[in-house]
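Derivation of every value follows stated rules applied to the coordinates shown; laboratory data play no part. Because the structure is predicted, anything quoted here is derived from the model rather than measured. Cβ atoms are built from the backbone, for glycine too; each structure is taken alone.
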Structure 1
């Protein structure tokens, strides 16, 4: 490892660009809803996001300065892991409706977001230690136990985040050389378990059915789908689950090449639900057009490409897998969100990293990128 520590200004600039643009878009997308729907000041959501972004950026700078190799210690791996599991168990009782949020006076936080940097550090530590025995049961079983616990607890309330959490495991183990039989078995097992969680909440199944154009009319007419109609009837969710994707596509289509201009979105005026959170990319497309959307996509791709490059540049295994894990989970979440907004995947509540409104999300995402920048600053360039 090089003794000289140099800031990777290109990566840092890409992160700051996404964060700054996100703050602007949060204000633009939330101002109307804040005043009309929530009856607060138009800048309320933007101010909260700025505060959380400041905290997250401070954490990024601290982690960036920290030598990432110090984290390759059982204390820094298992203590955060244990605390995260306790928080995930606790939220099942603290939030008995959605099982997602700890709500305290003045703020709330989502423990599933904390699991993202925690699981990346765990994977980097375990795989770097067991790289030559990646297919050994003493590697696979601890991984399955930890990931199974985290993903299972998160899936009860947030199946989308649980799926994103699997991304670094898939990428890291594939790159590390896991045997195909174990790899494909794990994918099949994840699909089966995921299907079980789909049936756990009828609204999830309703969204998937809508994505595959299984309408209520078709359910009523096709005897083979009667069982599905009965199951979906128990859901209290909206009977028009494709409303959000439709409105998002209208927003993006209305933006054209250069967009309607910042603050000029019509879809955020009550037509597009969750315009400042999960579907903010629709407002991005409407106000900044194809040019703005491709710029955002390009920044996400750059961060992901940088993570892949760090895998080859970093001399020690822990740093390689840490950078790869950070980049893979960051990019997966971004592309998943954009796919949902473009109606290329079933609707799921996953924020767009650094752009969607959400305090816990922006803080934990910046922490994740701080770990990646710690590797980048110390890698041979």
Structure 2
């Protein structure tokens, strides 16, 4: 990885010397002052190492590096100071999280090794971040694929509310849209621990007895426990545990949490889940929204209003196309469920085909156990 180094100073002559002496060994860019430095990072970043002078007019090194830390936390920050003002230096170290601070003038044989160490740290951080992101993505996909195989109906529900949850989170302008999507995709994961007859009653709209309700709502802590130990999914696991909580404080879990104290992802999931539930009972979009509106105390008014605004817009139109199993591609969306000749539901209606599900369909087709053709949705 080619790591770029940015030098920031208020004296162009000093910057030219950095370019002349350090540019032979490193990919060096320079900027005159903190404002130009931030612009340089914005336009030409990322920079693995950012090195700033302390004493600069307008924005000193401590202030500049603090902004860099907040906006570009992966960059390794270093400070060069020709002043003996320890208060400013301590401020830079504490607020800017400085990797090294060196005194000016700093000869190349001192500055070079410090840059080498900074680049090594940046490379390590970048590799760890990439590994974590790939591991996290792989874990999420694995859990989703397991749910799709164990319970196609539950996974189909998750897939349906995933897009709606994304649209609601976007309309509400919340941070981390990916968290909302993942929360929706894994919202039903705890239901694999619930007896199938109770799930069937629940999603058919039948009234559950108190005993059955107690059993059904066990999926909330079960889902939280399954996800809680996965790095970066802590917020998502909490949202899943509160997805049946009413805005007015009712619902599950039974505690005093209410209103804006309920995680925003959980408030979005509550609306998305209940809207989808009403649709699954055959209600139109308007009727499904109406069913939520008459129980407004259960829902965050902002989320409910966002739902109403979404369905005031024109919807995409789809047509149904019939294809053979060997023509199925990842990313296709099913117009109806895929079943085996023994009437086993293999993949539910509305589900998007993943690589794993495609392989499963092909295997059943090759063994002559699959009902074909397969019906998919295609945008008109």
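When relative contact order in percent (Cα under 8 Å, 6 or more apart) is calculated for each of structures 1, 2, structure 1 gives the greatest result. Of the structures labelled 1, 2, which one yields -16500 when helix-only ellipticity at 222 nm (-39500 (n - 2.57) for each DSSP H run of 4 or more, over all residues; to 500) is computed from its coordinates? Value -16500 for helix-only ellipticity at 222 nm (-39500 (n - 2.57) for each DSSP H run of 4 or more, over all residues; to 500) corresponds to 2 out of 1, 2.
Among 1, 2, considering only FRET efficiency 1/(1 + (r/R0)^6) of positions 40 and 264 (r between Cβ atoms, R0 = 35 Å, to 0.05), which has the greatest calculated value? When FRET efficiency 1/(1 + (r/R0)^6) of positions 40 and 264 (r between Cβ atoms, R0 = 35 Å, to 0.05) is calculated for 1, 2, structure 1 comes out on top.
Out of 1, 2, which one gives 0.00 for FRET efficiency 1/(1 + (r/R0)^6) of positions 24 and 288 (r between Cβ atoms, R0 = 35 Å, to 0.05) as computed from the coordinates? Traced to structure 2. Structures 1, 2 were shown, and Rg and Dmax of the Cα atoms in Å at 21.1, 70 was computed from 1.
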